Structure I
Amino acid sequence: MQPQPVIAVLAENKPVVGLDELRKEAEVRVTDAAGLSNALAGADILYLWDFFADGVREAWFAADSLQWLHVPAAGVDKLMFPELVESDVVLTNARGVFDQPMAEHVLGAMLYFAKDFGRASAQQQRKQWARYATGSLAGASVLVAGTGSIGRCTARLLTAVGLQVEGMGRTARTGEPDFGTVHASADFPAVAGHFDYIVLAAPLTPDTRGMLGREVLSALKPTAVLVNVGRGALADEAALEEALRSGQLAGAALDVFEAEPLPERSGLWALDNVLITPHLSGDASNQLPVLARQFADNLAAWKAGQPLMNVVDKKLGFVTS
């Protein structure tokens, strides 16, 4: 009989869903960041249940037997430190779990601006009954930057409500089932001005960092709206704030930021044409059991010697299709 695998679970103060079932399949060491190096010694698997927690790189020296690291999140940019990237440790993520909530968040953010719900909320606070003109999403054009599972789910939902959707990825192509046309990321400045909405849903990699900079912002329609559900560093935040203040950009729904929590000193807080949410676009009330089941299914495959699901290409920084 083979010995049970050893799983180090980084949980901080976050209760681990499915822990009792996990303990039937493995020796489980639940720890916070301070105890991670001790938990990693001799561990086969590192399960980052609290994927916002710090300390993995600092404790990496103790990963003497590690074979697999799983993060129940979509983005893995926080883990792309050289010691992990260059190691033989397999990295997996929670691809697929966050797609629908994030697509719904994007649609909600676009409706917020199209229907001017911010104005409605302000009038309600003043008990003011004043009709005003609103827009429609039907027929509007949107460029979704990021053609992974999140971007594709978003494209399908937006298409269903009548938007004209195109995508942007590493390479240009046509005949895409979810996007029709996909533009190359290198062409972002040239094509950005054709769209009413820009959605950032790309992973953060060296190639995508700062993809929405001054050149792209200057090319946008002054009526355009940005929705960022990817990572804050996809955009030049200082340039974005300037564009929003000057009217170069009509509005922005921002769920992610260069520094999180968004510092109180940030000028974005005071802008009426900005909708700020605290990095929750992928959240759903029934999500934690789904994340736990996804890891349990992958663990069963790993124990059986079968291929793991959602393996991240560590050189690229995301799961390839």
Structure II
Amino acid sequence: MGSVLEDTVTGRPLWGADLGMLTNSSMGEGLFGALRADAQEQAADAGTARRAPLTRVRATGLLARPWWLPVLEGLDPYSDAVTALRRVTLAPEAVAPFPYDWRIAVSYNGALLARTARAHLERWRERVAARPEWVAAGVRQPRLLFVAHSMGGLVVRAALEQDPELAADTRAVITVGTPFLGSVKSVLALNLLNTGAKPTWLLRRVQAMAATLPGVHDLLPGYRCLDRGLEAERLTPGDVARFGGDQDLAARSLGEHARHRASGFTLPGHRAVVGEAQPTMQTLDEQQGRRARCCTGARCRAAPR
């Protein structure tokens, strides 16, 4: 959720620009309604991105101010990260931020990223070739370096899986806190009405929005996380529906997890930055048939690839 979104036709900010939508119930009604994915957006995949990209909502930039949602908590801006990267590159133009519509499927955004990254690499190679002093100084043939936070790492993986030539032109991928096996917290986004958090009007609208979004369902945990007493089981689409999600979107997401487990694909030059000694939601149990309760582990020990 780290990209600013706006209505393509009207230019109205929908996300990441005005915290009033999170504090004003009358303002939030229309905005959260506009963020719900329609049927075309729910069906969008990599093929859609290549044939006819969606146009109703557009991503205009990376989050430039702090943001917040119940249960999901704070979202920090990326301004400092982009500035730091530009300080350590040959020229600031070498760094190209990639905002994307996080509501839509990871596979769709991966296809858009692949196209954008290829165009950026070709432009940068032309720029380096036009600077003889750089060539004389031994500047290497440019290749891509992806730096991705959270869901962004999933988008990078999708881009490089879909485009093997782009993967070959990638020197390394750095991911920060990317949930490659999914996140239990995504289930809470679909089950907000049972979390006991406040304000209720905001929870109701965020939950109604999240239930329509392929992007949220793509964050569902693909590992054994549902506590059944002596055993833990993987979520099924029916489980997700009981928790407030969409059964069809869940089936597609959980199917992707199964495909990844079988594919053996690894990111080129992958460096995973992970947290340690921090509370991390790991498992779920059901209460009263619909309520999801998360159990928190003491440490986040691994970064599954």
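FYI, it's all coordinate maths here, none of it is from the lab. Since the structure is predicted, the reported quantities are computational estimates derived from the model, not experimental observations. Cβ atoms are built from the backbone, for glycine too; each structure is taken alone.
Of structures I, II, which gives 0.05 when FRET efficiency 1/(1 + (r/R0)^6) of positions 64 and 152 (r between Cβ atoms, R0 = 25 Å, to 0.05) is computed from the coordinates? Computing FRET efficiency 1/(1 + (r/R0)^6) of positions 64 and 152 (r between Cβ atoms, R0 = 25 Å, to 0.05) on every structure in I, II gives 0.05 only for I. Source structure of the calculated read-out (distance in nm of label points 7 Å out along Cα→Cβ at positions 104 and 216, 2.7) within I, II: I. In this comparison of I, II, the computed figure 21.1 for Kirkwood radius over Cα pairs in Å is attributed to I.
Between structures I, II, the greatest calculated value of mean projected area of the Cα convex hull in nm², for residues 48-191 alone is seen in I.
Please state which of the structures I, II yields -8000 when helix-only ellipticity at 222 nm (-39500 (n - 2.57) for each DSSP H run of 4 or more, over all residues; to 500) is computed from it. Mind showing how you got there, number by number?
Working: I: -8000; II: -11500.
Source structure for this number: I.
Looking across I, II, the calculation of FRET efficiency 1/(1 + (r/R0)^6) of positions 120 and 136 (r between Cβ atoms, R0 = 25 Å, to 0.05) that yields 0.55 traces back to II.
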